[in-house]
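Every number in this text was worked out from the coordinates using simple rules, so none of it is lab data. Computed from a prediction, not measured in an experiment: that's the story for all the values here. Cβ atoms are built from the backbone, for glycine too; each structure is taken alone.
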Structure P
Amino acid sequence: MIRKKALLWWVDTILLLALAGIFVYSGVIKLMGPGAFYEDLLGYRIIGPFVAYPVAFFLPAYELVCGVGLFFGRSRKAALMGILIMLMVFMAAILSAWVRGIDVSCGCFGGELEGNVASYDPLMWLLRDAAMLLMVARLWCGPRSV
């Protein structure tokens, strides 16, 4: 019989690995093709080209740093906070585009040039990000460090 504490340790470990993997992959794939991500950012019509250009380089690097930061106990809470903030911004951008009727490429895992385009489904994108928010909450409020 698996004890509750051991089971929670495994659940937290799996959540940590999944969340870290998502953000490391997302950051790396965008860093390999920042031009496509830049175009995706412009598609949301929230920021202009002068802001989108540095964001296209900074955000993927920040995703990568936060994903890697989850593996280190000292930086885990900061990484979780960074991921929380990014997810809230991502959800606000998706919701904004959806409400305004803008058909956008998600840009989440690279752009059209990389062949990683998600079909336009803002509700599923919001649900995916909400699931990741729950992962962040579990890891933040978990009884111990993973």
Structure Q
Amino acid sequence: MKKIYAFESRCLGCRLCEVYCRTARFKSKDVVKAHKRKNITSAIIVEEVLGPNNISYFALQCRHCKNPKCIKACISGAMYKNDKGIVRNDSEKCVGCLSCILVCPFGVIKKNDDGKSVSKCDLCADFGEPFCVENCPNEAIKFLNEGEARALK
């Protein structure tokens, strides 16, 4: 299964991945309108790490774990793994208990502004290649299978 892999040494901290993630979640796919909308959350987060001599950045998103704790913690069955191994959230089933947020070891599941559901990276499964990967200007995030990722590290 392909996943998103972050390459910290290539990340400039521009946060375009966050902008394009919000765009992928916006119906019209208009990047300007999506970026201005406050109620659209990004499922990828750029973290900033302050070192003694520099600042480094890395993108953080759902890891689509083999044994996801979020699925086990979900009381309504809204969190599930599809036939491709992608961990998804059915917002119609989600009751907003936030158990998935509490158990996620990466802190990448976010509460939606409606307060009734959560959002997370779904690898843009409905669109093909993830928008964040397609629009990263420095190729700091890539959509790879595990073998390809090991060869690049």
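Computing mean count of other Cβ atoms within 10 Å over residues 19-26 gives 19.0 for which of P, Q? It traces back to P. Each of structures P, Q was scored by distance in nm of label points 7 Å out along Cα→Cβ at positions 3 and 51; the highest score is held by P. Highest-scoring entry among P, Q, by mean count of other Cβ atoms within 10 Å over residues 11-18, is Q. Computing helix-only ellipticity at 222 nm (-39500 (n - 2.57) for each DSSP H run of 4 or more, over all residues; to 500) gives -5500 for which of P, Q? Computed on structure Q.
When distance in nm of label points 7 Å out along Cα→Cβ at positions 43 and 75 is computed across structures P, Q, the figure 2.5 traces back to Q.
Which of P, Q yields 1.04 for Cα Rg over 2.2 N^0.38 Å, as computed? Comparing all candidates, it corresponds to Q. Calculated for structures P, Q, Kirkwood radius over Cα pairs in Å, for residues 27-66 alone is largest in Q. In terms of mean projected area of the Cα convex hull in nm², for residues 91-130 alone, the structure with the greatest value among P, Q is Q.
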